[in-house]
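Heads up, there are several structures right after this.
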Structure 1
Amino acid sequence: MTTATGETLMTIYNLLFTAYGPQNWWPAETQFEMMIGAILTQNTSWNNVEKAIQNLKKRDLLSIEALKDMPAPTLAEHIRPAGYFNIKAKRLKNLIAFIQEKYDGDLNGLFSRDTETIRMKLLSVRGIGLETADSMILYGAGRALFVVDTYTHRILSRHNLIGEEAGYYDLQTLFMDNLPHDVELFKEFHALIVKTGKDYCRRTPLCPDCPLEHVNRGVHG
């Protein structure tokens, strides 16, 4: 049964899709590359992540086998364009050690589990939080789990769909309870929200030109 909230969410989705078209997100050739990107994109722009990933690709390093024995400082140099490279190198090493030790380097061993187990296992890895884990589950494992970020909160709160105090699970539940659990819909919707947040729904919003200008809005802070 379609809910009023679901209808509003789909109105938002359709307006954004009409304005922007398909985002083709997440840009990665393999599940492992996607997971690498999810860690590298923490606190930086995707342009910087692309440069770091290209550094790894040029050296044929985008595999667990190639990276598992590499010292973290060496890896840090390869991913320097992504910023916070020493921290991110350690987080990548944590992820690789986890996959190697728990699943003998085989991602299928992880991604064949049920969604909640995958999430619990990923969250046990130091340096992986909810958004990063859920991105890996949606885009890597191909499970219908909606990914929430700062832009999601900003857009939904400004359009009176959630309160300012809403947390990650509150936002995620809003999507999960009111939309069909469709992997491609969730991927596209998340990517469109990020695009809108970057282009229009900034800290100081650019409402007049936003595709969502005519959707009910709250008071902007």
Structure 2
Amino acid sequence: MTRQSETLARFALFRSVEPELIHRLDRQCIWRRAKADEWVVDYEEQSLDLFFVAFGRLRVTIRPVSGGEIILRDIRDGEFFGELAALDGRPRSAGVVAMTDSVIARMTPAVFREAVHRHPDVCDQLLALLASQVRMLAGRVTEFSTFDVRHRIYSELLRLARAEPGGEEMKIAPPPTHAEVAARVSTHREAVTRELKKLEHEGLIARRRGAIALLNPSELEARIERALLAGG
């Protein structure tokens, strides 16, 4: 990766910003490389800066005092995180760890606010992102309050999967470990292993090299819908 990659022009958030301002924003950021397994932000940390991921994959997670881990989401190229602390000045609501070697830009809240106030399109995109996060969290609350473990696993598989061209099949790549899925749906690894084996036996998923294939995602969606109508 070269320094030519270290520009905010790669990010959809700044699609409407003129090149001159992009160059200025680039210079106002601190660009750094994070190694795999390195913590970029700690839970309840007091820092307020915003982070933009130029390359790599990071994970948003919470480690309760009771032990274990709760995985909230993964962050990939072209995405950013830390906007809540940058906007409200409160401690971090989660920790963020690099899953792969990554290139990250760090921006101060003052610089970010100036860009948001100066460009209506940046502001609109930020508002849309915050709205989507509220909807996502509301959906997760519904899942945890309504679904059993089995249907929470179905929902997480669909959330992780990406459509394959030319058919209904979807793919999760790279495949998460059973422990990772368990941390996403608040259960134990053995329950995930049991449910995935059952889905494989039913012909709904298949293990491929470097991926898990969802062979009939519409059936998983139908099962989730039935569970929702039945109240779990």
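A short reminder: the numbers here are calculations on the coordinates, not readings from a lab. This one's a predicted model, so the numbers in the text were calculated from it and none came from an experiment. Cβ atoms are built from the backbone, for glycine too; each structure is taken alone.
Each of 1, 2 could give Cα extents along the principal axes in Å, but the derived value 56, 42, 33 comes from 2. Each of 1, 2 could give helix-only ellipticity at 222 nm (-39500 (n - 2.57) for each DSSP H run of 4 or more, over all residues; to 500), but the derived value -13500 comes from 2. Here Kirkwood radius over Cα pairs in Å, for residues 88-151 alone was derived from just one of the structures 1, 2, and that gives 15.2; the source is 2. Taking relative contact order in percent (Cα under 8 Å, 6 or more apart) as the measure, the highest value among 1, 2 is held by 1. Taking 34, 17, 16 as the value of semi-axes √(5λ) of the Cα gyration tensor in Å, for residues 96-207 alone derived from one of the structures shown (1, 2), identify that structure. Traced to structure 2.
The value 0.30 for FRET efficiency 1/(1 + (r/R0)^6) of positions 8 and 48 (r between Cβ atoms, R0 = 30 Å, to 0.05) was derived from one model only; which of 1, 2 is it? Attributed to the structure labelled 1.
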